[in-house]
Structure 1
Amino acid sequence: MAAITVLDDFVQYLMLGQMNLANGGNTFKAVIHTDALVEATDNDVTDLTQISGTGGYTVQTLASQAVTEPSTGTFMWDATDIAWTASGANFDAGRYVSIYNDTQTSPVADGLVCGWDYGANFTLTDGNTFTVVLNANGILRIS
C-alpha cells in the first residue's frame with residue numbers, strides 16, 4: 001500500500017464539525033488523478049487533475065463507511081476497499097488516488113481528506129481491476 005497523505009484542511013474541517021465521518025453522515029468518494037497533493041494549497045477535488053473517462057473511469061463512492069472504536073480512546077474510520085475496472089479501453093495513466101467529501105458545501109465544496117501516491121504512473125488495462133486495499137487499521141485512526 002502506498003503511503004497516505006492527510007490534508008491539513010481536512011483536520012480543520014473535522015475539528016470544526018464541517019465533515020462527518022460517522023457511519024454514513026457524509027458521502028465520500030475516491031478519484032484517480034495525475035498531480036500530487038499539495039497540502040498547503042489543495043483543499044477540494046477541483047484542485048486535482050483527474051484522469052479522463054476513457055475505459056469507463058468514474059468516481060467511486062466509498063461503501064460501508066463506518067467509524068468504530070477498536071480500542072478504548074482510539075477511533076477508526078474505514079470503508080470497503082475501493083475498486084475500478086476498465087471496460088472497452090484502457091484507463092489513462094494516473095499516479096494518485098484521493099478521497100473527498102462529496103457532501104461538504106462549506107467552507108469549500110467537495111473537501112479533500114487524504115490521498116495515496118503510488119510512486120509511478122499506472123495504467124489500468126481493458127478488462128482488469130485496480131483495487132485500493134485499505135489498511136487493516138482503517139483509512140484513518142484518531143486517538
Structure 2
Amino acid sequence: MKLLRGTSIIEILIATAMISVAVIAALSLMNRSQSQNIYARDLSEATRYNTQAADWIRTQRDTLGFATIYAQNQAEYCFNTLPTGNWPGPCASGTTILGTKYQRKITLTKPTADTIKFVITVSWTDRALREAKVEMELNKW
C-alpha cells in the first residue's frame with residue numbers, strides 16, 4: 001500500500017486560525033491608529049483656540065489696561081467668539097465656539113493686587129469629555 005502525502009484538515013484549520021489572528025490584529029491596530037489621529041487633530045484644534053484666547057487676553061491688557069481687566073467681577077467667561085469690545089457675559093450651558101464642537105471657557109483669579117491668573121479651557125466630547133488647558137498670568141507693569 002502506498003501512503004498518500006498531503007495536507008490534513010487539521011493543518012488547514014491551524015493555518016486558517018493563524019491567518020485570522022493576524023488579520024484581526026492588523027484591523028485592530030488600524031482602528032486604534034485612526035482613533036489616535038482623530039484625537040490628535042481635535043487636540044491641535046483645541047490648542048489653537050487656547051492660543052487665540054491667550055493672545056486676545058494680552059491684547060485686552062495692552063488696549064484696555066491692567067486695571068480694567070482686574071476690575072472684572074466674574075470668575076468665569078465663555079467665548080464662542082473673541083469679542084472686539086468688552087468682556088462677554090457668564091457661561092451658558094452648551095455654549096460652543098460658533099460652527100464647532102468646542103467650548104472655550106476662561107477662569108480668572110486674582111492671587112495678588114498685581115497679578116491675574118487665567119486658566120483657558122477648551123473642551124469637547126469624543127466618546128468622553130476631553131479638554132486642553134492653558135494657564136497664564138498677567139502682571140501689572
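Points worth noting:
- Structures 1, 2 were shown, and FRET efficiency 1/(1 + (r/R0)^6) of positions 40 and 112 (r between Cβ atoms, R0 = 35 Å, to 0.05) at 1.00 was computed from 1.
- Looking across 1, 2, the calculation of Cα extents along the principal axes in Å that yields 104, 28, 20 traces back to 2.
- Comparison of 1, 2 by relative contact order in percent (Cα under 8 Å, 6 or more apart) - largest value held by: 1
- Structures 1, 2 were shown, and Cα extents along the principal axes in Å, for residues 32-95 alone at 47, 32, 15 was computed from 1.
- helix-only ellipticity at 222 nm (-39500 (n - 2.57) for each DSSP H run of 4 or more, over all residues; to 500) from the coordinates reads -15500; which among 1, 2: 2
- For distance in nm of label points 7 Å out along Cα→Cβ at positions 64 and 120, the highest value in the series 1, 2 is held by structure 1.
Rule-based calculations on the coordinates, nothing more; no lab input. A quick note: this is a predicted structure, and the numbers were derived from the prediction, not measured. Cβ atoms are built from the backbone, for glycine too; each structure is taken alone.
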